[in-house]
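Q: In what follows, structures are represented as structure tokens.
We did not get these values from a lab; they are worked out from the coordinates using the rules stated. The structure displayed is predicted, hence computed values, not measured ones. Cβ atoms are built from the backbone, for glycine too; each structure is taken alone.
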Structure 1
Amino acid sequence: MKIVIAPDSFKGSLTALQVGEAVAAGVKKVLPESEVVIKPMADGGEGTLQCLVDATDGKLLQATVTNPLGQEIPASFGVLGDGVTCVIEMAAASGLYLIDTHERNPLLTTTYGFGELIRAGLDHGCRRFILGLGGSATNDGGAGMLQALGFGLFDRDGNPLAFGGGELEKLARIDTSQKDPRLDDCQFIIACDVTNPFVGPNGASHVFGPQKGATPELVRQLDANLHHFADLIETNQGISIHDLPGTGAAGGVAGALLAFLDGHLQSGIEIVLETTRLAQALEGADLVFTGEGQVDFQTAQGKTPCGVARLAKQYDIPVIVLAGSVGTGIEALYHEGVTAVMGIANKPLSLEESMTRAAELLEQTAEQVMRIYTIKGGLP
């Protein structure tokens, strides 16, 4: 019997690989001779870097970069097993979690460190980049990132533009002549599941600005600044990103990646499915386990268990979802290929205890699922 285990991480508790190993231990207690394939998964958000490094036998590296407020910090990035693909989570350099709540101010925060991580990947010989844009603290339209990569952004007096979304109103000229020449040989794949445009009432500033510290007045200022930036981009690059779906991701970084680096937007789970070659692993499989910490109505909106189930459904393979906790609205998952959703708690537990005992609980639940499976002679 072949069993594929393709879980997401249990945030704050276990990596996707550790989840897979715990589930595999439970399976082996019942079917020690079974073929078990572990494929760590993610949906393009937090945990994608570790997932893809683990799944491809890659390596984690560190670089010293600039945080959102201009201070030097260490940040991790990954080189996958092929040696040419670099995985970067923007939050590692430009994330909201890197600064205290009282310091959040998208007029000042910069994506320069994100650009430095891309440059570090270039220095390690990478020419294919997978970029996760979740959790940013910025609203500078990717201006800082561009500057770190050699693009010149100048004010009316010819001075380099200072950091932050508040400075974009001063931008007068974009010079691409001194950009890092290695960029021309690169492919940039952007893990992006939002559809917000660059500007406007559904754009980067209005939708995401408040969580980054912007007041209603600052939101209007930031949106006007991004509009000005988009106008100059259209003049300079010949592409209008103002209303393009997805370009508002990460405070407009996605727009800059499309306009200057020929970036390609793709669903996070699709990127992970392709990179981990899950489809090939599913060939000949009898059962699939997947899971994540919280399973609820949002899970069917492109999160890992849903993506795995949709793929397994094409092969007519039953899918068991293991969850740290189970919320409402999971019925939609049954239409996506999920056979059953199983909470792993075996009694009332505090969140702290659930997280501490996650590996143990996953192993126990997987074992019980397999005992039921073998009694019935296989799930329908």
Structure 2
Amino acid sequence: MNSMFRKDRFLLGTFCSNCVGGMTITKAPERWVSSWENNLKLAKMLDEADIDFMLPVARWVGTPGEEIDFHGSVLETTTWAAGLLASTKNISVISTIHTAVNHPVVVAKQLATMNQIGNGRAGLNIVAGWHRPEYEALGLVLSDSHDERYGYAQEWFDIIQRLWQEEDYFDWEGKYFNLKRVKSDPRPASDIPIINAAGSKEGRDFATRNANFLFTPAIDLENAKAEILALKSQAIEKERDVDVLTFSHVICRPTEEEALQYWDYAARTNADWTAVENVIKMQFANCYSFPHEVLHLLRERFALGHGGFPLVGTPEQVADGITALAEAGFKGTTLSFVDYNAEFPYFRDHVLPILAERGLRGDGNSSSLNISK
């Protein structure tokens, strides 16, 4: 079974290890190097630690800063995922696919192939498009209409779903695609988890209609509770069950003082504030993942982990933060680190046992999640 579909635990994954710097907009010399060697080492550690998934970011151009080109070096997500699936045993590895850049007939076959490679462990993160410099770099036009972007994405995904279900050749005549005698062979032998990050009304309608997991930031946990209930209700109206994921950044140290000192060092003293401001401007211009009224308030969170929920402190404090996310209604969170390979082992050895004691990380024998402390 794909680990993303486990009901007995709060899901944990990593985010953005395929990108230089990961999620931290820092000049610190130890910032993450997103080489294949480092990603393979990380994937094997995560797999052995029973972490549930790895989620990448798809990028073709970086965001310039004073000294760094944030996400200027990125491993392509489908080849990255296929390689990691072939090198691991249990972890789900997700490919992030931009609808405007990747043809649905090609994607359908890529995911079916990846699912064979990983024995059912492949996943798909759908991006309907928002990053205008990438569109310009690729000679594409980014529509200002959310209806247009998600209308295209819906037809794109409808084609993929039919390719995964239909045994015979078929034609397709739609608004955006005109296909003659297409078929996907092989087709996936098991369900592929679908993720979609959505902030706009149109995006959330798309996610609750098509995805298994809606990906959204955790800014204020009290507000998040009501938001998650509303999203799940929206999905129920469509006769669907959709879970909500978020993303977090981890600085875990033996003492709170050490953790806070490292936050100050990595994401304040060594932040590339020019890159931070450029990332925020791009979010303002084209993306609704974050409410625009709070973007500048999250400036330091962007430097630390691209706006992710801060899990900073001792192992007990980090576990408390993860517990709070679960109690708010999130099904899981991604984790990022300044240096994934250097920092994950401490998280593995000291935080995961606390989460297991609290019932957040089931062993597969229980039928539902227990979040009591």
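Q: 1, 2: which one has distance in nm of label points 7 Å out along Cα→Cβ at positions 84 and 252, as calculated, at 1.8? Could the numbers behind the result be given before it?
A: On the way: 1: 3.4; 2: 1.8.
The value was obtained from structure 2.
Q: Check the numbers for mean count of other Cβ atoms within 10 Å over residues 44-51 across 1, 2 and tell me which is largest. All intermediate terms of the calculation are to be shown ahead of the outcome.
A: Values: 1: 24.4; 2: 18.2.
Going through 1, 2 one by one, mean count of other Cβ atoms within 10 Å over residues 44-51 is largest in 1.
Q: Of structures 1, 2, which gives 13.7, 44 when Rg and Dmax of the Cα atoms in Å, for residues 52-131 alone is computed from the coordinates?
A: Values: 1: 13.2, 42; 2: 13.7, 44.
Going label by label, the one that fits is 2.
Q: For distance in nm of label points 7 Å out along Cα→Cβ at positions 20 and 36, the calculated result is 1.8, so let me know which of 1, 2 that is. Present the calculation step by step, with values, prior to reporting the outcome.
A: On the way: 1: 1.2; 2: 1.8.
That value comes from structure 2.
Q: Let me ask something else about it. Here helix-only ellipticity at 222 nm (-39500 (n - 2.57) for each DSSP H run of 4 or more, over all residues; to 500) was calculated and came to -10500; which of the structures 1, 2 was it taken from? Mind showing how you got there, number by number?
A: Working: 1: -10500; 2: -12500.
This value belongs to structure 1.
Q: Among the shown structures 1, 2, from which was the value 30.4 of mean count of other Cβ atoms within 10 Å over residues 140-147 calculated?
A: Matching structure: 1.
Q: Still on this structure, please answer the following. Matching task: 1.00 is the computed value of FRET efficiency 1/(1 + (r/R0)^6) of positions 124 and 196 (r between Cβ atoms, R0 = 35 Å, to 0.05). Pick the structure from 1, 2.
A: Working: 1: 0.65; 2: 1.00.
It was calculated from structure 2.
Q: Still on this model: Work out which structure the value 5, 24, 29, 22, 13, 6, 1, 0 belongs to, where P(r) over Cα pairs in 10 Å bins from 0, in percent was derived from one of 1, 2.
A: Clearly, the read-out refers to 1.
Q: Here's something else I'd like to know. Starting from the value 18: which structure in 1, 2 was relative contact order in percent (Cα under 8 Å, 6 or more apart) calculated from? Could you put the intermediate results ahead of the total?
A: Details: 1: 18; 2: 23.
The correct label is 1.
Q: For which of 1, 2 does distance in nm of label points 7 Å out along Cα→Cβ at positions 108 and 348, calculated from the coordinates, equal 3.9?
A: Numbers: 1: 4.6; 2: 3.9.
Source structure: 2.
Q: Then there's this: Output the label of whichever structure in 1, 2 has the greatest value of FRET efficiency 1/(1 + (r/R0)^6) of positions 28 and 324 (r between Cβ atoms, R0 = 25 Å, to 0.05). List each step's numbers first, then the result.
A: Working: 1: 0.70; 2: 0.35.
Top value of FRET efficiency 1/(1 + (r/R0)^6) of positions 28 and 324 (r between Cβ atoms, R0 = 25 Å, to 0.05), among 1, 2, belongs to structure 1.
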